[in-house]
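Q: These notes open a run of structures that come right after.
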Structure 1
Amino acid sequence: MFKKLFLLSTLVLCFSQTASAQYFQTFDFNVSNPLGVVAAMNKFMGSPSGQQSEATVYLNQYVANGYDTATHQILVVYPTADSMDADLARNAAAPEWMTFLTEIQQAAQLESEGMGQILAVGGNLNSPLMLPGSGRVLVSYRIQVSDPAAYASAWTDFTTLNASSSDSVAYLSRVPAYGDYPGTHVAVNTYNSVGEFLTNGPQTLDGWGEFSDRVSSIRELIGVVVAQEIAVWSPQ
C-alpha cells in the first residue's frame, strides 16, 4: 500500500535522510490537466505493480524553468539500483503500467527524461525539509563538472560549514543520462518558500567565496531551475 501525501499549495530534488547513493528517474512534462496527472498516479500507485515498488515518487511543479516548456516533473527515487531494475522489469509486463502511460499521455506531453544517482546529502539533516510532503521549494543548479572528485570535496566542505546555521538541505547528484542535456551533475538546495530562496541563496552562506574559488575552473553553470513539491507517494 502506498501512502499518498497531497499539498493544496501551488502545483525537483528531495529525499529521505538516507538519500546518498540512491538512484532516480526524472520525467519532465508539459501538463495540460494537472488533476488528470494526479488521478493517473493515484490509480497506478494503488495497482498491484505500484504497490510492489520500493520507490518514493514526487510530483513537482516548475516555478521558474527558463525557456523550457515543461511545467511539471515526476521524480522517482529508488533505495537501490536493484530496486530500480525490479521496477522496470515488473512494469514492462504489467497491464496497469500500459494503462498509466495512456492516461498520462491524455493529461500531459513528455518533454524529457533522464536518470542518475544521488551522491551526497549536505546541510541541516535535522531540518523538516528532509521530510517528504513538506511542500519544499527545490532550486536545481545544472552544472558541467570536469573534476567530479574535486567538486564533491568542495561541495561537502561548503555544506558541512553551514549545517547548523541554515534550515536548507542540499543534494549532489550525477546525471549520466538525460537526453541532450549537456551537464554532468545537478546540485539541489531546498527551501521553505520561493521568498526564502531569493533572500537566503547560497551566496549568503558562510564560505561561499572559498567554495566559488575552489570550483571556478572545474564547474560550468548551465542553468538554474526552481520547482515546488506538490505531491508524494511513499511506500509503506
Structure 2
Amino acid sequence: MKRILVLILLLLAFTAPACAKPSVDEFRREGLDIARLGTVLVMPVKYAVSAPASEAFFDEAVSQKWREITAQTKLPFLVKTPREIVERHNFVKGTASADLSAQQTEAEAASLAGQYVEAVLTATVTKCGVSTVHHPEEVTWDTRYEKRSVWVRDHWEDREFPVPYQRVNPAWDETSTVGAVKLELRDPRTPDNTLLYGVSAAAEAGDGFFSSAPTVTKHICNLLEYAVKTMAKKK
C-alpha cells in the first residue's frame, strides 16, 4: 500500500507542471453587472509581442479559436462582429455597403461602436514563446556494497564492503511554453473608452510525465478560452 501511494505522489509531481492552472488578475468597475450589457462588439485578437516564427499558422489558429469561443461560450451579452456593426449602420442609414478590407472594417466598426453597442471586447496576447532552462551535467559520488569472502580465524565469511563510485547525470534541457493574454471590456460611449472589466491569464506549461509541452499556438488558445470562461462567470 505504501509503495502504491509513493507511485501516485510521483505521478502527480511529474504531471503538475503540464497541468498548471493559469494565474488570473481581474478588474471590474464598481457596480458593473456584466449580465446587464446588451450588445458587445468583439474585435479580432491583437498582439503586444511577436508571433513565434516556428509556428507558421499561429495567427490563423488563434484568430479562429477566438471567433469560436466568443460565439459558442455562454456569454451574458449579445456578441457582434465588426462586419455586422458596419452592415447594421449601412442598413440604418440606407447606404450601400462599401468594399472594405478587414482592417478598414475593424476601424469603421470601432468608430461606430458608441452608437450600436454597450461595450467593446478586445483580446491581446501579451506573452508567447518557449522557455528553455539548461541543466548542466552533474557528477555525484555514491556508494554500493560488494560481498567479499574474508578469512576469519579458521573459516571464510562473506562480508559487505563499501565501494565508492561516481554517478553521472547527463546534461539536459527543460522546455516549457509560456503565454499570457488580456481581455478588456471598454465603454465606447465615453471619451476615454472607460475600462469596465479586464482579466489577464498567464501560465507556463512544461513537459509532463505522459505528455510534452504544448505548442505555443495551443497554449495561447487554451489561455484565451480560460479567460473568456472566467469573464462569462462574472455578474
Structure 3
Amino acid sequence: MNGRAVAAAGDSVYAFTAPGAPGIFVVPRDGGDAEIIGADALQSPVQVQELAGHWYVSDVENGQPFLVILSSSGAVVRRLALDTIASAPHQFAALPDGRVVVEAPDGRLVALSDTGVATFALTSGQPAQTGLVVAGHGGALHAVPDRDITLYNENGNIRWRLEWPWDASAFVTDVAVDAQGRFHVIAGQEGRDTFVVFMLSPTTGEILRWSEPGPYATFVVTRLGKIQPDSAGRWVGTAGSR
C-alpha cells in the first residue's frame, strides 16, 4: 500500500521512485524505456519533483532525511538536511524561485532558502497527522487529512481552501501535479487493495474527475487527461540495465 506519486517534467517525461530502489526512474511519455538516474546519490528516495531542469528528491540516508537536488543527468547539485525542520520530510514543494516548502512539526509551512528557514504560511495549528505537500500553480498545495486542502500562492497567501472531502475510512497516500497543472490525490480505502485517483481543479479545488479503481497506487495521466493506474514494478524490471 506504499503509494508514490508520479512527477511530470513538461510533456515529455515523468519520473517516480520505487520502494527499495535507489535513484529515480525517468520514463519517456512516448513509450521508451525507463532510465535510472541518481542511483549513486540516493539511498531511499520517496518523492520527486522537476523544476527548471533539476530533480528535487526526498531521501533517507543512514536514517537521516535529506532533500537532494539533482541535475537532469543525475549529478548532485545540493543536499539539504531536514531532520530538525520537517515533520514529514518526504513531503515538499519546490517553488519557482528555488525555495522549498515543508510542513514544520508545529503545523506551519516553512520555506527553506539559501538565507535560512522562514515561515511560509500559518495553518490551523498542529494537525493530528502530518499533511501532504506538493508544488503547483506557482505555489504549494497542503492537504491535511480530516481537516482541509489549501492552495497557497508563492507568497504564502491562500488561493482557495476546501474542507477534507473524504470520509474517515479513506486514506490518502500522496498528492501530485501533472504537466497541465492539475492536482491529483491518490486515495485508498481501509480493507481494500485498490486505489482511486481524484483530479482537482488548480483554480478552485473542485474534483473534476476520477479514475476507475485499480490495484496500483502509481498512476499516469495521459495527454487527454485520462487517469490510468500503472505498476512501478514493470519499470523497475526493465530499467536495471540503463
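Q: When distance in nm of label points 7 Å out along Cα→Cβ at positions 143 and 215 is computed for each of 1, 2, 3, which one produces 2.4?
A: 3
Q: Right, another one. Which structure, out of 1, 2, 3, was semi-axes √(5λ) of the Cα gyration tensor in Å, for residues 63-198 alone calculated from, if the result is 74, 15, 13? Write out the running numbers ahead of the final one.
A: Numbers: 1: 29, 18, 17; 2: 74, 15, 13; 3: 24, 17, 16.
It was calculated from structure 2.
A short reminder: the numbers here are calculations on the coordinates, not readings from a lab. Quick caveat, the model's predicted, so the values are computed rather than measured. Cβ atoms are built from the backbone, for glycine too; each structure is taken alone.
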